[in-house]
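Scrolling down, you'll hit the structures one after another.
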Structure P
Amino acid sequence: MMRSKLSAALYLALVFLSGSLVGAFAYRLYSANTVSATVSRRLDPVEWRRRYMQEMRTQVRTDADQEAQINQILDETGAAFAQIRAREKQAYQSEQDVQIAKIFALLRPDQRPLYAKLRAEREARRKAQQSKK
């Protein structure tokens, strides 16, 4: 009889503890902060310029002559940025060519065709990925 009271108390305690654990876990899930995965898309240049000029019109109250001058400034800046990007791309390409030459020199003659094949495959994947954008 004593044994049955002890086992009943043990089972009761076990049920209480398991319920507490489940409750704590449920509360943790309920009160957890959710993360929003909003991805801000980058505006294309035409849309960016349209919005920029609209803001200049409404907030700065530019007139037609000022807007024409602003458009000219934006064109000049765009051309300057394109030149900077072209120079940077050329510098990156030059540095990558040095890297490729160093790796090629490091490889054994039997590895060089395999490396060339690997580079061609990577280049094809890169071009395919760029065409999807």
Structure Q
Amino acid sequence: MNHIIATVTAIESMEDLTIVTFVSEEQPMRMMALGLNVPISVGSVVTLGAKASHIALAKGLKGELSTSNQLECVIESVNNGQLLSSVKVRFGEALLESITTRASALRMDLRAGDAVITLIKASELSIVKVNG
């Protein structure tokens, strides 16, 4: 599980749906949750979590996407296995891992030092811990 420290900047709720907006490393992030039962308020510092298999990578991205969380990162390492590749990227203080197919990593020519955008859907982000 990947972890990102973030600060809550807004909370919107309607019935059982909650959309929480955060800021981390000066970049906005959003989480969508059903039945959010975490004691947070604007200004709360939290640890967000996302599975490695739920983080997509984009290189040379242009245009608009519906994905809420588009984080500017730099690749630290690429480990190509027989079928899958583990790509570790730096987002401020956080080291994140994305698992993708080997074919995608090779097609994108992913290398250490490359600038990429990590893409995490709002529904794939969760609050792991309330820090304060």
- Query: 1.08 is what came out when Cα Rg over 2.2 N^0.38 Å was calculated for one structure; which of P, Q is it?
  - Reply: Q
- Task: Name the one structure among P, Q that helix-only ellipticity at 222 nm (-39500 (n - 2.57) for each DSSP H run of 4 or more, over all residues; to 500) of -1000 was derived from.
- Result: Q
- Given that FRET efficiency 1/(1 + (r/R0)^6) of positions 31 and 87 (r between Cβ atoms, R0 = 41 Å, to 0.05), derived from a single structure, equals 0.95, which label among P, Q identifies that structure? Q
- A value of 11.4 was computed for mean count of other Cβ atoms within 10 Å over residues 71-78; which of P, Q is the source structure? P
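Bear in mind these aren't lab numbers, they're just calculated from the coordinates by the rules spelled out. Owing to the predicted nature of the structure, the values given are computational and were not obtained by experimental measurement. Cβ atoms are built from the backbone, for glycine too; each structure is taken alone.
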